[in-house]
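A short reminder: the numbers here are calculations on the coordinates, not readings from a lab. All values reported here derive from a predicted model rather than from experimental measurement. Cβ atoms are built from the backbone, for glycine too; each structure is taken alone.
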Structure I
Amino acid sequence: MKRIFGPLLAALALLLSFGGHKDPFPKDVFRSPLDVPLTLAGNFAEMRSNHFHAGLDLKTGNRIGLPVHAAADGWVSRIKVSPTGYGLALYVDHPEGYTTVYGHLSRFADSLGAYVKRLQYRERSFAIDTYPPRGRFPVKQGEVIAFSGNTGSSGGPHLHFEIRDAATEEPLNPLLFGLPVKDTRPPKIFRLKVYAAKDGSFARIERQSGPPILVRPGAPATLRVTRENGAYRLRDVRRIQAHGRIGFGIQTHDYHDGSNNRLGVFRIRLDADDETLFRSEVDRFSFAQTRYINAHVDYAEHERSRRWVQRSFLLPGNRLPFYRTENRGFLNVSEGMRRRLTYTVEDAAGNRARLAFEVEGTAARPVSVGDASGYAAVIPRARPAVFRREGLRVSFPAYALYEDLELRYQALPPKDGAFSRLHAVHDAFTPVHKSLTLDLRADALPKALRRRALIARVDPKGNVSSVGGAFRNGFLETRVRSFGTFFVTVDTLAPDIRPLNIRPGKSMRGLSSIRLRIKDDLAGIASYVGYIDGEWTLFAYDAKTGTLVHTFDGRIAAGPHTLSMIVTDRVGNVARYEAAFTR
């Protein structure tokens with residue numbers, strides 16, 4: 001009975017979640033949010049650091065202020081203003097069961113903008129996150145609801161546009177909804193990567209020139225490809241021999257008409273003769289799942305070379321919903337076997353690229369995997385664990401890793417400005433999924449400096465950054481989501497406040513705004529507050545540039561005034577700036 005009704009109930013739930021649509025990706029609901037032709041700077045599930053991109057980045061010709069239209073009838077369900085992330089963002093719910101999201105806006109439509117400003121002054125905060133009641137701001141398809149911009153963590157002017165399942169808030173692939181994005185260009189394939197499983201499996205790659213490449217556990221090989229007559233083949237490879245469980249990865253990107261930006265592909269399939277080893281299809285995911293990108297890609301490859309290689313086999317801790325195959329993607333090879341493998345890479349418009357190659361089975365042979373005695377402990381993936389050394393404690397929750405880890409550790413002498421030794425905890429090439437608790441002993445830290453103390457990370461180039469921390473029982477404790485080299489230090493310097501267009505005694509009559517820039521050398525900015533004549537005053541904050549802007553809007557009358565700006569960093573250092581001006 002369960003086998004009969006299970007699929008029916010799942011289909012009914014899917015139907016109800018989309019307001020009665022039989023097709024979860026209908027082509028007749030949404031219009032373009034812009035008047036200009038749609039060209040893409042980023043697409044759905046394009047790979048980003050620690051996350052998949054959740055929508056489309058629509059180019060605006062490097063301009064700010066293009067009208068942004070409601071993609072369908074609905075109502076404004078959320079308004080968020082942040083100095084990071086999507087910056088000024090608008091969320092519109094639709095009766096069909098979807099939510100559209102519009103991010104990095106420069107401003108909202110007048111009625112929405114006035115509503116937001118009232119909230120900001122009431123809450124005395126630039127950053128707000130509010131959910132208006134359903135009937136407060138109804139919108140019609142095509143209505144101008146905002147204007148495009150470059151706010152938040154945007155790297156340049158564009159409109160970020162999403163379509164979500166309103167019931168789950170999961171982002172959906174907007175290119176499956178029939179938006180007018182011209183795409184006649186197939187994806188491109190750049191590299192193939194070959195892996196051996198951690199059970200003594202291996203591969204041997206004979207090249208046209210040069211010595212053969214031995215692929216063993218922990219030592220994959222990257223192979224270049226070339227395109228001939230519309231198809232891809234391996235370059236400088238005479239044959240691939242293997243024994244045991246072999247995995248593959250592919251570097252591939254999509255491109256759309258009118259854009260040379262590297263985008264994500266929609267579907268990847270790897271076949272061995274008539275058997276499908278692996279198939280992924282990126283139509284939806286949840287924000288809770290997006291960090292699993294670090295299991296989907298070869299994380300070490302990206303950290304070393306900035307190349308996105310997508311695995312075609314699943315690590316034990318990978319929980320992404322993209323995969324459409326029952327096995328884990330490995331090819332099982334034995335002596336005398338010959339398999340023809342074909343990658344088919346496809347975009348959402350149906351354009352395809354293919355790469356074919358062969359693998360020959362060979363006899364098992366001993367393969368040296370090197371000395372494994374260099375690791376300090378084995379950290380299990382599925383159970384909590386604590387790693388301790390003198391002056392160090394690292395606590396791992398269950399499922400913090402994607403596979404069991406042979407953890408490496410080294411204690412190094414202190415550097416200038418450090419109040420502990422340097423603790424090199426594993427390396428920067430292994431991803432961490434859940435936050436680890438890091439405790440460092442700080443016996444050398446004077447009591448007077450405890451409130452200014454923090455844990456810092458130093459990278460291989462010597463750059464130092466803060467990972468925070470609070471002092472408890474002789475230890476500084478913080479949470480981290482990556483490995484690295486850590487030590488205890490202090491930040492005793494107040495933030496810097498630099499006026500950009502104001503100075504004491506200046507007349508601001510001909511200017512539209514007051515502009516300042518703030519930064520902090522280590523701990524980071526925790527808060528800022530601006531006053532004019534002792535009254536809280538709205539200053540918009542752009543975290544990527546450190547810019548504070550107050551736009552004159554009639555609240556400041558003609559005559560003399562006094563500006564006061566107070567900025568505090570994350571360990572309590574405070575900076576103040578004051579200037580008398582006339583308006």
Structure II
Amino acid sequence: MAFDGIVIANLVYELQNKLQDGRITKIAQPESDKLFLTIKTSRRAADGKTLRSQEHLIISASPSLPLLYLTEDKELSPMQAPTFCMVLRKHLNNCRIRQIRQIGLERVICFELEHLNEMGDYKEKRLYVELMGKHSNIIFCDEKDTIIDSIKHISLLVSSVREVLPGRDYFIPNTQEKTDPLTVTREDFFDKMNAKNMPLDKALFRTFTGYSSVLANEILFRTNLETRNSFQTLDTAQAEKLYQEFYRIGEQIKKNEFRAHIVFRKEEPVEFSSIPLTEYAQSADYQIKNYESPSRMLYDYYHTKEKLNRMRVKSADLRHITQTLLERSSKKYDLQLKQLKDTEKREKYKIYGELLTTYGYELKGGEKSLTCENYYTGKEITIPLDETQNGVENAKRFFNKYAKLKRTFEAMTKQTAETKDEIEHLSSIANALDIAENEADLSEIRKELEESGYIRQKNSGKKKKKGDNAKSKPLHYLSSDGFHMYVGKNNYQNDELSFKIANNNDWWFHAKQIAGSHVIVKTEGKELPDRTFEEAARLAAYYSKARDQEKAEIDYVQKKQLKKPNGAKPGFVVYYTNYSMTIPTDIDGIEEISD
């Protein structure tokens with residue numbers, strides 16, 4: 001992720017436009033390192049009317065996830081406010097935000113605040129927000145930058161660089177000796193880069209304040225320069241090209257020309273930035289989502305990331321069980337196929353026995369083979385013999401081999417089909433785990449594993465709490481032509497969609513010969529336009545094991561063509577006539593409805 005000085009600059013620009021001259025009306029500290037501010041603002045519109053609004057600002061000094069952004073969510077306050085929160089309430093209740101500024105291109109934001117003291121005089125205070133990884137802090141100072149209090153107290157026992165304690169002077173330690181890229185001259189740029197004998201990307205983000213490795217790599221991509229090269233290896237033209245791109249980005253920042261966006265790989269956020277990341281934009285494997293608000297960008301990125309990570313953690317045990325079962329079944333299937341292949345010679349032994357029964361009288365004893373005519377083909381054939389046995393005994397030996405292989409063939413044919421069904425079933429469960437969105441989805445998947453005998457049923461003896469039986473719902477989409485489309489997130493939902501919700505004339509879609517969701521389109525008695533067929537097929541492709549491919553083949557039929565065999569596993573259907581289409585696996589532009 002690229003939570004660098006450029007994203008901070010973009011945030012500050014947004015906060016200046018939305019919060020400057022606003023008044024802080026509520027201060028809460030929901031966590032030990034987190035503030036939640038409510039700010040009331042009023043602005044004069046073009047028509048002369050006063051526009052009033054209420055904004056909520058999250059400030060987190062978490063060492064693992066420092067953040068600052070505007071949000072529409074509410075945060076609950078603890079029953080007893082922490083000391084730092086009480087100090088802020090004492091000084092800043094109903095204070096005015098005079099200015100919000102960034103210190104150079106550092107990951108530090110200064111809120112300049114104005115309030116009335118006990119004597120009714122205006123006083124200035126400053127709230128510094130340092131978003132610096134494990135060194136993040138929120139520091140409250142007076143107008144002379146003397147620290148009044150901080151959300152984290154740092155003594156010399158913790159840091160030899162700077163104390164953050166009441167009464168100490170506030171300053172930003174220049175421990176990395178970086179240069180402000182917005183004020184550096186061309187000559188300084190060349191001197192600084194020449195002094196760094198290291199790969200270009202490291203030289204850039206280790207030399208200039210606010211630069212991240214993501215931004216450094218973006219500059220190198222734009223200038224077609226190799227990351228592993230050092231500045232000293234560049235010729236004059238290459239060095240000048242690098243500086244010009246560096247300068248151009250600096251000018252964009254000065255002019256507040258930002259473009260907040262998130263880079264997605266399928267539904268997973270990969271990076272975010274306030275400067276266009278053209279390296280990703282030129283790849284078909286990634287999708288770019290642009291935002292007018294950097295706050296909304298940060299909210300979407302971290303909440304989506306958190307949701308995916310949370311689901312991965314909660315589904316880890318089920319994934320491990322399913323993957324182990326899949327690997328075991330696949331090995332068993334390969335062994336069964338090998339055994340099945342070995343039975344292909346059974347008919348040969350049967351023919352040997354029949355031919356020996358016919359021609360065995362010619363044998364005198366002690367022969368190692370018999371050459372005779374195969375009356376099934378009319379061609380000559382040589383049959384290997386056991387010279388210690390006569391013709392009848394050799395024939396019996398071949399008939400016994402045939403009978404044994406025939407029994408093996410019949411048993412392996414049945415077992416192989418069962419194992420293949422098991423693999424398909426487990427693959428469908430693995431796919432359901434990939435698209436599970438909440439605990440209700442996981443609960444249904446666990447139930448299917450239990451009822452299928454793959455895992456032991458849990459019985460803790462505890463009474464279920466209200467909400468434990470929350471029912472997982474299928475995904476619901478609306479086609480561009482106004483038709484409702486439903487996607488099963490697991491096999492129980494697939495069965496319900498296909499055999500309870502769908503009517504005979506509704507259309508059913510599924511990835512061809514691969515695990516995936518059932519997709520139902522409700523026709524309401526109307527003819528489906530081609531565009532709706534294509535959108536439903538894209539949903540079937542995306543919610544299948546083929547989602548990482550560029551395209552997938554999709555089968556589709558009317559629901560009345562579907563059959564579910566007696567005793568079939570959940571989600572299993574058969575159909576004997578169908579249409580097919582090959583369709584891209586992306587679902588961009590298809591409207592999802594929150595039920």
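Source structure of the calculated read-out (distance in nm of label points 7 Å out along Cα→Cβ at positions 158 and 574, 6.9) within I, II: II.
Hey, helix-only ellipticity at 222 nm (-39500 (n - 2.57) for each DSSP H run of 4 or more, over all residues; to 500) derived from one of I, II reads -12000; which structure? The structure behind it is II. Assign the value 6.5, calculated as distance in nm of label points 7 Å out along Cα→Cβ at positions 358 and 542, to the correct structure from I, II. Computed on structure II. Using Kirkwood radius over Cα pairs in Å for the comparison, can you identify which of I, II gives the largest number? Top value of Kirkwood radius over Cα pairs in Å, among I, II, belongs to structure II.
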